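Structures follow.
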Structure P
Amino acid sequence: MAHTESKETGKIPEPTLRRLPWYLAFVKLLKGKGETFVSSTQIAKAINVDASRVAKDLSFVNISGKTRVGYEIDSLIAVLDEFLGFTTTHKTFLFGAGNLGGALLQDSGLKQYGLEIVAGFDIQESLVGKEINGIPVFHLDDFPALQSKYGATIGIITVPVEVAQSVADYIIKGGIRALWNFTPFRIRVPEGVVIQNTSMYSHLAVMFNRLQNY
């Protein structure tokens with residue numbers, strides 16, 4: 001069986017962290033097909049990166065394969081799941097339960113990766129008091145009380161851009177330690193708070209630009 005050992009994720013280049021879930025998804029597909037071993041070459045071809053890059057990326061989680069056989073799939077899945085934090089449940093609040101926020105509340109797959117959205121917040125009367133996919137939506141004013149109950153560490157921001165910063169300031173003050181920001185606004189956070197920006201509009205601009213130049 002392959003030897004596994006986790007290292008400090010803070011030392012890992014962000015591009016590597018972005019690729020590791022791709023490797024994990026592919027290896028899980030192989031497991032579903034009954035495969036028991038996978039080589040870095042197989043992963044590289046599926047993900048369209050160099051085999052040497054795959055080996056380098058996996059060196060950060062310190063998992064070694066068998067000569068001429070590759071990595072044991074069960075061990076690789078286990079170490080990647082743990083290393084990426086997918087085996088730990090993170091209590092999460094979502095702020096802005098409109099179209100995009102509502103879609104994220106409907107995404108039950110997030111829980112499989114350790115992100116458990118326990119409540120949504122909004123200020124629209126048409127949304128407050130409802131449940132989306134079994135998740136209750138509260139008024140934003142109820143955040144402090146719900147935070148005391150759940151102790152959420154992550155906040156998903158899908159509010160209108162003009163209130164993104166004020167909502168972020170409010171919930172950080174209330175104890176949220178990490179933000180997953182889906183707005184195009186570059187939210188400012190104090191030191192010690194993690195922020196991940198996922199702007200669909202930025203990616204859309206890149207896609208349109210590349211499309212025009214092909």
Structure Q
Amino acid sequence: MRYLIVPVTPFEQNCSILWCEKTRQAAVVDPGGDVDRILAALGREELSLATILVTHGHIDHAGGVADLAERLGVPIEGPGEADRFWIEGMAQQSRMFGFPPVRSFEPTRWLQGGDRVRFGEVELEVLHCPGHTPGHVAFYHRPSQLLVVGDILFQGSVGRTDFPGGDQQALLASIREKLFPLGDEVDFIPGHGPMSTLGEERRFNPFVGGRFG
């Protein structure tokens with residue numbers, strides 16, 4: 001599996017394009033906006049979009065989902081159904097954060113921990129990681145030890161929990177009990193900012209790492 005990060009929206013959200021090298025089938029994770037930029041990246045890599053994956057319902061991660069799905073006629077998988085209230089309130093989110101008007105959507109499939117998503121010959125494991133939002137999920141490709149975590153964990157930081165449905169203790173538990181056990185060598189793509197490894201964050205992250213954990 002290969003990947004490409006396409007920053008989108010004024011929040012510089014890391015939209016990720018993942019694809020199967022053999023079939024050129026792709027998944028776009030968290031198309032928060034700037035759909036034309038995402039389509040251009042798919043075109044440059046000569047990829048065929050098979051599915052849209054959504055980690056959680058915040059607008060910078062999900063604002064472009066309805067538009068992209070409609071343009072290419074592909075299914076939407078995720079997030080967990082506990083984020084339904086965020087997705088149904090997409091228009092309100094756009095006003096709150098000063099985004100252009102966007103549409104809500106109904107996922108083809110709400111995801112739960114233990115589910116699998118597939119495109120081409122790639123299979124991703126779904127981890128339910130509440131805390132930033134109640135329905136937040138992460139996607140893990142075990143063969144390449146690559147994890148897409150949305151806004152759960154960042155280089156040197158963790159996701160906010162002051163929005164409706166946020167829960168700091170649940171977030172910290174998700175990181176320690178769901179992510180860290182995957183192993184120190186796992187690379188992860190966060191929702192914002194640079195990539196890191198779980199080992200680096202386990203050792204040095206001031207919120208969950210080292211003696212602070």
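Assorted remarks:
- Origin of the derived value 20.0 (mean count of other Cβ atoms within 10 Å over residues 32-39; candidates P, Q): Q
- Here the criterion is distance in nm of label points 7 Å out along Cα→Cβ at positions 104 and 120, and among P, Q the highest value is seen for Q.
- Here FRET efficiency 1/(1 + (r/R0)^6) of positions 72 and 96 (r between Cβ atoms, R0 = 25 Å, to 0.05) is compared for structures P, Q. The highest value is that of Q.
- Which entry (P, Q) yields the derived value -6000 for helix-only ellipticity at 222 nm (-39500 (n - 2.57) for each DSSP H run of 4 or more, over all residues; to 500): Q
- Structures P, Q, by mean count of other Cβ atoms within 10 Å over residues 48-55: label with the highest value: Q
- For Cα extents along the principal axes in Å computed as 48, 41, 28, the structure of P, Q it came from: Q
Where a number appears in this text, it was derived from the coordinates with a stated rule and is not lab data. In this text, all values refer to a predicted model and were calculated from it rather than measured experimentally. Cβ atoms are built from the backbone, for glycine too; each structure is taken alone.
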